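We did not get these values from a lab; they are worked out from the coordinates using the rules stated. Being a predicted model, the structure only gives us computed values, none of them experimental. Cβ atoms are built from the backbone, for glycine too; each structure is taken alone.
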Structure I
Amino acid sequence: MRYPPERKAKTRDAVLKAAACELRECGFFGVGVDRLSAAAGVTSGAFYSHFSSKEDVLASVIDANLGRPFVEPGDGDLRKRRERLRAYLRGYISLEHRDDPGQGCVIPTLSADVARSGEAIRKIYQQRMDEFIGKIASLMKGAPGVREKKAWSLLSMMVGAMLIARAMPDKDQAAKAIDSALESALESVGE
């Protein structure tokens, strides 16, 4: 039985969304195709009708999610975009983000898995990372090279804070790491 193209696209999107959550929660090596399929409410056969492999779904998750959502560079004046960046940072460097990796950023949850992946996945990761850094850099002060360095430092602080906070079992200690990183991150954005 043939399904209309829109149903196939909806099913693919559902699989991708469920897979993104499962991969962020369990890691690439912590989950199999059967679990990814079950999370989306489809059979593994249906999974394979949309993705050729688990690696293919990882590449699609990275492609669809790295750096998203974020403050778009051309959306409003610089002061307003920087204020949205500060709001974004408050949400990113937070206990809520720490406690919900399945809905959070793919960088702290999947970068180690990407590093162990093949070149094709790593190239997609690098492309999306370059775009993300470009968006952050467009909101920083200084000459272009300086802004890019500041963007890398800010992103490293964001991701590092999440990695450290998630590894700590004591929520109060995790909060200290988060609060310190957030204060520094907000200072780096400036006015």
Structure II
Amino acid sequence: MYQVFDLQYFGNINYFNILLKNESIIFDNNGLYQKGWFGNKTVITGANGLITLSTPLLGGRNQKTVYKNVKIAYDQPWRQQHKKAILSCYGNAPYFEHYCFFVENLFQQKFEYLVDLNLHIFEQLIKLLKVKIDFNLLDDVNNSKENIIGSKKYFQENQFQHNITYPQVFEDRNGFIENLSIIDLLFCTGPQANNLIKIS
């Protein structure tokens, strides 16, 4: 049996918590892109509270396009803006020096399709988390529908069932904020991130 997941842009902590309970996962690149989901956005925290980083899309976010065909727009300098925001927010995090290279390298690259950007980010994140997990795109798997379990509804129903707490950079100003982007956990806890996800 395979669990099918959406590919997210720097998925949040609970997204990774649910994903990593599986030994093998499939990312759905054949479904329709849905606005309001996390396919092209992530949430981090700064000195003044939550910051949503959104990747602009050709055709806008209201398009009815198969996810694998969704293209990224580059008419605005969003890569520089996202890099600046992440490095600024986590410059004082305990493990900033360990992971800033990942952010620097990522935003020097240019991906035509959203699915390629998100898959690259996921591949790099599981390396940083030191996690071994088999994953494929739905297009690349030859399985009957009986062997594939859709999990978007499961994720929506269980998205707040976690209890990870850890010191955050701006916790003294904003209080502890749950379920931020996985990069918040990485910059703040470093190699402990893996265990924190697994015990939740």
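Here relative contact order in percent (Cα under 8 Å, 6 or more apart) has been calculated and equals 36, so which of I, II was it run on? Clearly, the read-out refers to II.
Matching task: 1.00 is the computed value of FRET efficiency 1/(1 + (r/R0)^6) of positions 41 and 137 (r between Cβ atoms, R0 = 41 Å, to 0.05). Pick the structure from I, II.
Working: I: 0.55; II: 1.00.
Only structure II yields this read-out.
Taking percent of Cα pairs over 21 Å apart as the quantity of interest, name the structure among I, II where it is greatest.
Numbers: I: 55; II: 52.
Structure I comes out on top.
Looking at FRET efficiency 1/(1 + (r/R0)^6) of positions 81 and 121 (r between Cβ atoms, R0 = 30 Å, to 0.05), point out which structure of I, II has the largest value. Present the calculation step by step, with values, prior to reporting the outcome.
On the way: I: 0.45; II: 0.95.
Across I, II, FRET efficiency 1/(1 + (r/R0)^6) of positions 81 and 121 (r between Cβ atoms, R0 = 30 Å, to 0.05) peaks for II.
Given 22.5 as the derived value for mean count of other Cβ atoms within 10 Å over residues 9-16, which of the supplied structures I, II does it correspond to?
On the way: I: 16.5; II: 22.5.
This figure was derived from II.
With helix-only ellipticity at 222 nm (-39500 (n - 2.57) for each DSSP H run of 4 or more, over all residues; to 500) coming out at -10000, pick the structure among I, II it was computed from. Of the options listed, only II reproduces it.
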